[in-house]
Structure P
Amino acid sequence: MVKPQHTRNPEFNERYYICRGTGKFYSNFNITVKYDKPITKSHLSIALRGLILQNSWFAQNFFKIANTDNEENNFHNWKVRVLDRIVFDDVVTYETIDKFDESTLEYLNEQTLPMNVQLPLWRIIVFEEKSSGDQLLSVYVDHSQYDGLSAVQFQKDLSKQLAGSVDDAEVKETLFDYVSDFDHLPSKLIPASEVVTDLYFPNYTRILNHYLGQYLPFYSKLSNWIYSSDDKLPFFQNPKPVTKNLTTKYKIMKFDSAKVDAITKFCRSKGITLTGYFDVYFIKALQETIFKAIDPQTQFKTNSYVAINGRRYYDDDIKNFKYGTMVCGNPVILPPINDDSVLTAMSDFHTQLQNDIKTKYGFKTIGMLQYANLSKFFNDKIGKIGGGRPTITISNLGKVADSNDTYRFKDMYFGANAGVLYNFVLNMTTVSSNEVTAVIGYLPEFESYTLGDKNAIDEFFNLFKSYINNGC
């Protein structure tokens with residue numbers, strides 16, 4: 001029986017993810033690493049046990065209070081609780097594949113992490129390639145407990161455990177047991193990341209506007225009219241209504257260190273960032289391919305949803321809060337981009353993002369979720385054209401340093417589900433060699449469009465890669 005100090009109520013962002021996960025609105029995201037040497041099953045079990053004993057975050061799940069209704073309680077009827085036990089074979093599987101490629105990412109995307117069960121909210125799949133004999137280790141996680149950086153931290157902490165432990169060739173079947181490992185647990189459960197800072201606290205004006213819009217029927221329309229832009233250009237919207245089909249397709253692109261060095265030098269000379277460079281060329285390539293295939297007569301403005309790391313605002317005590325979710329998506333709105341306006345768009349992207357980083361706009365927006373009816377928030381998207389999806393979601397995890405010199409990262413892939421929430425997802429990672437790996441996730445319907453006699457999505461990939469390679 002888990003003691004009361006190892007149970008707590010979920011906070012508002014956790015409740016959002018409980019709703020999203022249990023409602024099947026999202027599957028997972030994953031970080032896959034190719035290490036510079038193989039890892040034995042026994043050594044992996046030793047390292048995982050060490051990882052869990054050092055951090056109880058890896059040994060918990062959400063549990064629903066019996067005989068309660070989610071919608072009636074708006075997901076306050078759940079508890080975070082430490083698990084009774086974690087067994088190696090329940091959380092680690094081994095699979096042989098021909099090659100790690102886009103089909104492997106599709107397979108990873110199909111995996112889910114159930115709540116209300118005696119299993120943690122992470123799993124590992126060790127892929128072994130027939131063609132090369134190489135091994136890749138994938139960790140897939142639920143967003144309620146991890147963001148992109150904390151999933152990378154999982155890999156970094158795991159590699160440190162591997163480097164610091166001796167492989168005795170004996171698989172540790174039990175990775176954690178609540179009773180026998182009780183002394184390794186903290187005196188009380190680690191709090192949710194959204195309550196250890198003021199990051200997500202919206203101001204009173206925003207809260208007031210929320211309630212006025214909720215209870216005064218004409219307030220939202222009046223507010224939208226007063227603050228509306230004169231810009232009449234429509235946002236790009238996927239013409240297919242939103243469904244709960246979580247299928248996501250993928251494309252992997254790599255950019256070698258010489259090219260990345262050249263792009264970085266160019267960006268610094270222009271006062272922009274690598275993220276803005278990739279984002280603007282992604283949008284420009286979409287305009288010339290997918291947008292034209294869908295509606296060749298219309299010019300669209302776009303909404304890029306840019307991931308921001310909230311740890312940046314705080315001292316080391318919070319920066320070292322490496323797990324949990326301390327990230328937000330921040331909207332950057334851009335008009336149509338032509339050949340002459342590429343640099344202007346990159347500069348505008350940078351300016352908008354920096355302004356919103358200063359005000360913490362995206363985090364305050366997430367903070368408003370504590371006042372939302374969560375089931376309604378997600379279900380209202382289904383069947384709608386657009387459904388509030390941004391044009392592109394972009395997450396650049398930056399350069400990932402190795403945590404030790406014994407187990408180093410040769411390759412890293414960051415895969416994420418598009419599903420209900422997104423149209424296109426661009427995830428970027430950079431390993432110590434300075435090679436950038438971009439993983440593009442997108443909805444399957446975008447494969448059905450053509451430009452003349454050519455497939456529009458293939459044309460998009462070719463054009464995007466050309467823009468990146470030749471844009472500097």
Structure Q
Amino acid sequence: MAFMPFADDPQFIEIPQDGDQLHHTYYKEFEWQILDDPDIEIIVSAAAQNLMDLNNMSLEEIDKTDVFPLDMQEIVNLDRRRDLLPWLRTSLSLPEFGSGTREIATFCNNLNCLISHCMVHWEYSPTAVKQMPKKKNIRLSDDISGPCSTNCFLHGNPPYIETHWTPEDIEALHVMLDHAPDMTPCELTTICRKPCREVFKRRCAYIPDDLVDTLPRQRPPMRSRNLKIRDTDHHTFTPNIPCEHDGPCDAHSGCLCFKNSTHCMRNCQCAGHRKPCIRRRTGCDCSTRECRKKPCSCFMENKECDPELCHKGKARYLDDCAICKNMAIQRGRQMAVEVKESQWGLGLYLLEPALKDDYIIEYVGELIFEPSVDTRCDLARHRKRNYMFELNKTLTVDSTYLSNESRYINHSKRPNCRSMTKLVNGEHRIGIYANRRVQPGEELLFDYGDNFFQND
């Protein structure tokens with residue numbers, strides 16, 4: 001606990017808030033009483049590294065010794081949480097990898113994140129694995145509707161490189177091609193900030209077509225009828241961290257996705273990187289209809305479409321001509337809204353027309369676990385304001401201290417919008433959707449549910 005809330009209010013301090021329990025009894029100590037020692041972290045990190053390098057011990061084996069004051073999970077990704085001092089070893093050799101390769105080790109490749117030094121997935125962010133190319137250079141234009149610019153590679157391959165490329169520029173491109181070899185030059189030019197045609201020419205030199213020809217062709221996996229997948233209901237399912245093991249995803253390998261009865265995800269380090277995994281999703285095949293109606297398999301499973309799997313609906317592309325309309329949350333395409341005075345204090349008003357089932361805004365906030373929910377319920381009851389929203393059976397979204405405009409949506413038994421929890425790139429997220437046609441200037445209202453008013 002950072003501090004005692006409402007310390008000057010005897011009614012909160014002396015009266016039990018939940019049954020017989022006082023609020024402060026939920027906590028063992030104040031947050032500032034026992035601070036992490038940065039020196040201890042460095043010492044434990046260095047000692048654990050030596051045990052792994054010299055004694056070939058795994059992190060689990062080191063934890064079982066119960067010698068160190070910290071768990072290995074706390075220090076394994078220490079460099080993602082703080083800057084480490086560049087201590088010199090007895091003999092300092094030249095770095096084996098360039099800066100680009102080192103940077104990609106700290107890059108979070110979760111599609112909901114895609115930033116370096118991520119503070120959300122740092123505990124279980126998988127190591128980037130080099131991918132084998134599946135497309136020849138002559139096939140890169142198959143999924144492109146038109147040239148990206150006057151320098152697009154669709155206009156032809158330049159006879160020579162006109163722009164100056166530094167060694168760092170070349171390394172950055174090679175790192176991208178190592179981990180995403182089938183990205184189009186039009187996409188790579190945005191990242192590398194080099195002309196599209198020159199990016200294509202360097203791709204041809206780095207990944208020649210004969211290299212792709214030599215790769216073994218993999219047959220699509222045959223799905224078993226006994227495959228148990230139960231990840232469509234957020235009330236009973238909580239996403240697990242990506243699995244990482246040898247062998248197929250079954251009970252013998254200890255696969256987390258198998259234990260959780262869910263699909264393997266793009267970041268899973270299972271056999272799916274070496275051969276097809278039967279637990280991986282295949283994406284929907286919506287090619288002539290919008291992906292927000294019942295025939296769409298993603299829509300039926302309460303999931304947003306996957307930009308890497310749902311190819312027929314052109315889910316990967318941002319232009320309005322794409323058929324897929326089931327990616328609004330991950331695209332961040334919220335409607336224009338305004339917070340202003342309403343009948344119940346502040347309310348949220350729509351500034352543009354919305355049709356039935358249109359996505360309006362995402363309900364965001366802090367992600368908290370059940371123990372934090374219990375303590376914050378005390379504060380919510382005392383303040384008579386509650387902004388907690390159940391995300392799944394493990395996590396709750398609390399927009400009390402951190403949120404967007406969605407926290408100002410008021411309650412009504414005749415709502416014009418509703419909340420829906422969808423699985424977006426392996427994570428649950430809450431979207432607010434229109435129940436009917438909503439006109440500009442109309443206040444947004446949804447039903448909080450009976451559970452919200454039980455403890456009032």
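Worth pointing out:
- Top of P, Q by distance in nm of label points 7 Å out along Cα→Cβ at positions 278 and 350, largest first: Q
- Given -6000 for helix-only ellipticity at 222 nm (-39500 (n - 2.57) for each DSSP H run of 4 or more, over all residues; to 500), calculated: source structure among P, Q: Q
- When distance in nm of label points 7 Å out along Cα→Cβ at positions 190 and 254 is calculated for each of structures P, Q, structure Q comes out greatest.
- Among candidates P, Q, the computation of FRET efficiency 1/(1 + (r/R0)^6) of positions 270 and 342 (r between Cβ atoms, R0 = 30 Å, to 0.05) that gave 0.05 used structure Q.
- Value 23, calculated as percent of Cα pairs over 45 Å apart, assigned to which of P, Q: Q
- When mean projected area of the Cα convex hull in nm², for residues 382-421 alone is computed for each of P, Q, the largest belongs to: P
- Read-out relative contact order in percent (Cα under 8 Å, 6 or more apart), computed value 10, structure in P, Q: Q
Since every read-out is calculated from the coordinates, none of them should be taken as a lab result. From a predicted model like this one, the values you see are computed outputs, not experimental measurements. Cβ atoms are built from the backbone, for glycine too; each structure is taken alone.
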